[in-house]
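J.: Alright, structures below, take your time with them.
Just so you know, all these numbers are worked out from the coordinates, no wet-lab data involved. Everything quoted here is computed from the prediction, not taken from an experiment. Cβ atoms are built from the backbone, for glycine too; each structure is taken alone.
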Structure 1
Amino acid sequence: MGRAAALLFAREKEALYRKLYKGHVQPAAGLVRFLKALRTAGVTLAVATSAPRVNLDFVLDEAGLRPCFDALVDISAVERGKPAPDLYLKAAEELRRPPEDCVAFEDSYPGVESALAAGMRVVGVTTTHTAAELAHAHMVIGDFRGVTIESLRSLFAV
């Protein structure tokens, strides 16, 4: 398959994804409460995704989460996607925070690798992989119901 055909196929696949999920995107359990608690505490938040911007916008708007984030970094902002650290380094830069002061939440193996390579603390979220598959993260959760600011602070205790 040539490059032009591959790009066309990728665009069609992403458009089909948006069509199938329109009206069905739901935040993970406890996510909205957790994001609000972080915002109340003055924590700055970013999204760092290997997805194209159109999918990022789609998910944030469908889930009503756009106002929660200070920076949005998609694959078009970097040269290399996950597992390279570029997306997470760009997100930290956008937030004006050193990567070692950041916590990344990841649901994929390459994403965990990416955040670790960026020097961040990483919380694996078992929405697409098992806890065993994400065990190299600093913490693994099933959803956001039990996550607190205090539990994140504990990731930085030496």
Structure 2
Amino acid sequence: MRLLLERRWKKATYTIGVLSVDGKLFCNTIEDRDRGLKQSDAVDWIRAKKVAGETAIPKGTYRVRMDIVSPKYAGVKWYKDFCGGLMPRLMDVPGFDGILIHPGNTALASWGCILPGRNTKVGQVTASRDTWKALYKKLRDAYRAGEEITITIV
């Protein structure tokens, strides 16, 4: 499965994107501010430019795993009941740890993670939980079928 996240609207405190799944438009996203980082940049450079909790991850292609329990979300009842705390996790993101795809409405909830939803309000996404659940089911089905899942961010 191939995810493509196109960062379209870059603002001072957030970034709105468009997420496609296997070439089909799926939803919008919100992330922290895009500071122009690239996966190919040196880790020291990334760390120097990164503002903790306010920086989108570097553009690039990352493998997504579906078999890691998130310590942050595993104890939250809603996640525990829905997915046992198994969250979509981006692997080997230079200068960042624990990058997930999870619900949320504003960049304040992001901390570098990708939040899916509908961009119906300026500076946020709505219907994030329902959108995430639909995306999660697609990712889970691909994972169970043995497909490699990647996300490319441009």
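J.: Once distance in nm of label points 7 Å out along Cα→Cβ at positions 34 and 146 is calculated for every structure in 1, 2, which label goes with the largest value?
T.: Of structures 1, 2, the maximum of distance in nm of label points 7 Å out along Cα→Cβ at positions 34 and 146 occurs in 2.
J.: To test your reading of the models, identify which of 1, 2 gives 28 for relative contact order in percent (Cα under 8 Å, 6 or more apart) when calculated.
T.: Structure of origin is 2.
J.: The value 2, 9, 16, 21, 23, 16, 8, 4, 1, 1, 0 for P(r) over Cα pairs in 5 Å bins from 0, in percent was derived from one model only; which of 1, 2 is it?
T.: The read-out comes from structure 1.
J.: Figure out for me which of the structures 1, 2 the number -12000 belongs to, where helix-only ellipticity at 222 nm (-39500 (n - 2.57) for each DSSP H run of 4 or more, over all residues; to 500) was derived from the coordinates.
T.: The structure behind it is 1.
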